[in-house]
Structure 1
Amino acid sequence: MASTKATVDTTDIKTPDVPGTSDTAGMTEDNLTAATKVEASGAFIEPEIVERVDVDHPAVDNHPRKGQPKIANQIDFNDPYLDGREAVEKNLASQAGE
């Protein structure tokens, strides 16, 4: 797999004096536009972040649902207005075609 995007160069990033803390002094704010759609994970992700992901990198699973049946890939939202019993009854009824 050939990588299409360069790895981020961190050679000029100062490590923090206190381990486990972030040192962002001198860094400029990332200029991101607001996310306008929901990704399959349910997350809102800014377009610039998506564009920066190297999907050909071996550490990235760019096809995580490959081989799964359609029913396993559907997003299932719980209805907050149903109690547990009502939710089960509704689910069973929909599977039975009622």
Structure 2
Amino acid sequence: MTFALADMMLYSMWAVLGFMGLNFLFDFFKMLKSGSFSTDFVMGYLKDMVLIVLPLFMFANMQSLDNTGWIILTAYYIGAVAAVVKYLMDLKGKM
């Protein structure tokens, strides 16, 4: 069994990780500017890696088990869009 993100799956993973990184940088610079630096905010991002990104990778890896070819793919894209919307809403709330 191989693991490879192809076509739009790769771009959607880039979007999820990009918005996650943008949110991280926004929080990081906001904390540095206020002078109250704490490493506890990193734990939230590590939790998001386990709860958001890992299931997307699992969906990508389980594609060979899907006989129809679209059920797992649809779940992957729904999860990716939900993660992007979550981070967009977080960024909107912080501005």
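The numbers here are math on the coordinates, done by the rules we state, and not lab data. The shown structure was predicted, so the numbers you read here are calculated from the model rather than taken from an experiment. Cβ atoms are built from the backbone, for glycine too; each structure is taken alone.
Determine which structure produced the value -0.82, -1.33 for log10 I(q)/I(0) by the Debye sum over Cα atoms at q = 0.13, 0.24 Å⁻¹, calculated from the coordinates; the candidates are 1, 2. Comparing all candidates, it corresponds to 1.
When distance in nm of label points 7 Å out along Cα→Cβ at positions 18 and 50 is computed for each of 1, 2, which one produces 3.8?
1
Match the computed value 23 of relative contact order in percent (Cα under 8 Å, 6 or more apart) to one of the structures 1, 2, and report its label. The read-out was computed on structure 1. Distance in nm of label points 7 Å out along Cα→Cβ at positions 58 and 82 computed as 4.6: which structure among 1, 2? Here the read-out was taken from 1.
As an exercise: helix-only ellipticity at 222 nm (-39500 (n - 2.57) for each DSSP H run of 4 or more, over all residues; to 500), calculated from one structure in 1, 2, equals -24000. Which structure is it? Display every interim value, and only then the final one.
Working: 1: -6000; 2: -24000.
Considering all the candidates, the number was obtained from 2.
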